[in-house]
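FYI, it's all coordinate maths here, none of it is from the lab. All figures in this text were calculated on a predicted structure; none of them were measured in a lab. Cβ atoms are built from the backbone, for glycine too; each structure is taken alone.
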Structure 1
Amino acid sequence: MDYIIRRDAPVVAHKKHWQFCVGSGHAVLALRADYARQLKFIHDTLGIQRVRFHGILDDDMRTFTDLSAQMPVPGAEQFTEYNFNACGAAYDNVLAAGMKPFVELSYMPGRLALREEGRPVEGFFFYRPKIVPPKDDAAWVDYIQAFMRYLIHRYGVEEIRTWFFEVWNEPDLPGAFFNGTREEYFHLYALTARAIKAVDAGIPVGGPATSNSKWVKSFLAFCRQNDVPVDFVTTHQYAGDPLGGVEDQGDMEAENPGGDWSQSAEQQRARLATAEEKTFLAGLRALMPDKSETTDLPNDLFIKNARTVRAQAGDMPLYYTEWNENAIFSAWTNDTRKVAAYDVKMALELGDAMDGSSIWCFSDIFEELHPFAQEFHGGFGMLTQQGIPKPVYYAMKMLADAGDERIDLGPDATSGEFGIAAFRKGGDVQVLLFRQRMKNEALPRERVRVALELDGRPTDLTLRRVDEDHGNPLSIWQEMGSPVSLNRTEVERIRRESEVVEEAWPFACEDGRVTFEAELGVNDVWFFTVKNAVGGKL
């Protein structure tokens, strides 16, 4: 495959929408020192500006309690306390990392949770969030306003106006995040948004924070028809999402069409019987197989849905506050370069479709299903639990280091299996190549040749690459025998041996053209820098 980057190619802005925010686990984890260290590393090296996590209002943050929790005597439940100090400590860590919170207002404190027969209060995730509406609207409003006043007192109103406040998380997923109807979520949103604006009208608030690009059209219609404040729109998208999709795209309003999430007891036993090991991880992978490897998933679902939602949102700021290649936690491919190639493709394709986005997530310090013992367990993170960078980290580092001027190579440059993007940065020209497939297939490498038209001769050409032998810590861990736990020496060895470093690369320069070649395997990402390319002039 041959590419030509012509001297007269137009230059446009390189929109790094993914630097707007990054996801992480739930709020109590933000109190940990290792979380804070890794968050600062992500900010300092990738330039990401905000972080979003679940559960700032969860009971493990102890924001609302009463005396009966410690002294179970008659009448003790009348003596109550709001205490948001743990929230403040978590946000202090975020600010100390150089970032700002993207506040997800979730989940329901136990004292405020609606309790009805037939409606489970807790979600099935590891930390058992309360996922029901409030039992008393006025009590919820008082609680939310107390939280906002606490934040304003601690950080100042001008600072809080620079944060974003998103009401709930994926309310379209009963059992997981919200045991209520769409109408109940809209009511909860209206209560919360009005409560926040009553404290200070300048604080940004939005939603609906749905999975798979859902509910945006009906959410905005509800807000318009009922004069409900909304400053921005949020939703989520994974390539492997099994549940519903954008409104007006067929039967996409169904709350739970099923798919791989629905299993009979017989099916569950049969799947568990396939596991060769009897570890927690092996059992989970048997029950929740990596559907990105077993199903023919399209690689353009996010692209199509985001453009549809962009039209639905109109002039309203649109943020995808969760996205990634795989919706299955513990999928082994989350630790491979398949995620790197997919995330690079989406980062390059979707700059015009949204105002900002948030890759899910920055670290495997994450407990949605289980705090796994294994360093490489298929977590969503760019970093492992002990901070070892994965292939996706190195790929996004390439995009972070790419110049703010992008050379326009046409609408098809990144749309196929093979993709190319080019950038100008000072006197250099940078060229990124990728080969993206939704399965880690063992296909032969293919040659790619690039010809870059210049006015002179560059001084050097360097390469950084993510492939089987570069930026692949999983393979080193496997060579070590896949130890369940790692000591500091082992962590440093994996980090050192998998680090992506800049290397010199051969090139030819003749008749005003620089030419160089690559051999790309499936889901490889290569990043070339043409040094001193005549002031970046093409």
Structure 2
Amino acid sequence: MSEWKNLCLMHRSQSERFGNRIAMRHPHDGLYHDLAWNSYRRQADQAASGLIDLGIQAGDRVAILSKNRFEWLIADHAILSSGAADVPLHAPLSAKQVEYQVGHSEARGIIVSGQAQADKVFAVLDNLPALEFLVSFDEIDVPDCRLETLTWQGLKHRSGTINTEEIAHRESALNESSLATIIYTSGTTGNPKGVMLTHGNLLCNAKSTCDISFVSMDDVLMSWLPYSHIYARTVDHYLTSIGGLTVVLAESVDTLMDNIKQVQPTWLTAVPRVYEKVWNAVATLDKGTRTFVLHTIFGARIKQLTSGGAPLPRYIAEGFFETGFPLLEGYGLTESSPVIAFNSIVNYRLGSVGQALGDVEVKISDAGEILTKGPHVMTGYWKNPDATAETIVDGWLHTGDVGRLDEDGYLYITDRMKDLFVTSAGKNIAPAELERILSRDEYIDQAVVYGDGRQFVSALIVPSFEKLQTLADENGWTIEADDDFITTPAALALLEQRVEAVMQQVSQPERVKKFLALARPFQVEDEELTATLKVRRRHIISRYEKHLAALYEN
């Protein structure tokens, strides 16, 4: 286990150790501003004192509803140092979703970024009897309501002075078993489940991941994944504190590439979608030109790129490695804090998600499911003992993923247990592999496979709109759509040829025989993608099932 018994003592110890060194760089008005370790810790203590003055007690819950910003990271440490647990909410959530997660967690307070997020809370306030206060990073207009409302600066200066003695008392009472956070998983049906992670869960996972990351205090990590998601929370937030790295926040997803050029990081954590887009842009270039372009994109100092949150197509990892950019894939889930296995710069096997971390056990069940045991496994689902009992059996977390281990302990992911389906002819289909094959084609950007109980496999396809439009302009087509679907015959004929060609890689029963071509990409705002841009297959199928079913009528 870690040398620290909780996250608070870890961060305090590292802040004292590094002092005036730069802990974080954050954007404001187009410029980056530096935050030293000692200032980082002082602001967390100021906010923790404010929370204690508001009446927060050990074991309470405080929610955070905000996009990434440096105050988010400070707020997290403040909540933990007050003895409470935080409930991070994804910024795109609707008011109804906010109502459920804040209400179900019985949060006493919520910290928001500004007016838009505050308005979601105000809209459902009548259904949140446990909620007592709202803090906003930015100035907001407040309606007449029962909530005590404060600005972030107001919270930090509420108590006048830092309540050092009370903070120290509360931090010393926290141990590895103390609840640190409740993170709600993005459910595809029904309400999401609240994953309970302890200080020990997060500390041990961040430390073990740090051990195989081969980072130093001179490294700079570019951070853009949402902190409400466990991957960025553990790796970008806690791991960097353990390793003493400087974290640089991207302004937004849209400015990520510009920020990378400006910052010149040594490490980027991202999801496969980012690397897929970059690779598609350079794949047709010769090796020398491709290498030059990738250096232009990622900067001259980059040492490693890491990928998690969804399966990374092997050909993309191979392509990056061939041009001198180590792209390392890992695997985990919210319930495991999250990292179970990861490739490292010295021990990797392309196509795998790496070997299990040092304190993590992994085995494959008779049904092919990946099981894991260790200090990284959650304590359970908040107020849901039945779901907990189904997921953790004899100490083993059932991941719901299908995979295999090779003779050297490298783990390979095949699919999700719940996503496997059987055609009416009795053929077992692993949709993730078919979707990876489809999306590898240069004219196909995203795909979702369908066919449970049907005579054959079909798919929803999102084309590469840029390439398709270029071809349309060259040939005088007009890309037309009806009811979300592309109707242009020439475009559909092209996609049909591409689908038929790539499907030659699989057996006849697995081949996609018919498809629908969407006229827009899948979007987070429509709940078709998770916060880390992973396709929510069942939600998408539910939305378009009547259209897919029509493919089988004749």
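Computed values, structure above
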quantity	calculated
Origin of the value 4.1, where distance in nm of label points 7 Å out along Cα→Cβ at positions 68 and 484 was derived from one of 1, 2	1
Highest-scoring label, criterion being relative contact order in percent (Cα under 8 Å, 6 or more apart), among 1, 2	1
Per distance in nm of label points 7 Å out along Cα→Cβ at positions 44 and 476, the highest-valued of structures 1, 2	2
Label whose coordinates, when distance in nm of label points 7 Å out along Cα→Cβ at positions 12 and 316 is calculated, return 2.5 (choices 1, 2)	1
Comparison of 1, 2 by distance in nm of label points 7 Å out along Cα→Cβ at positions 28 and 428 - largest value held by	2
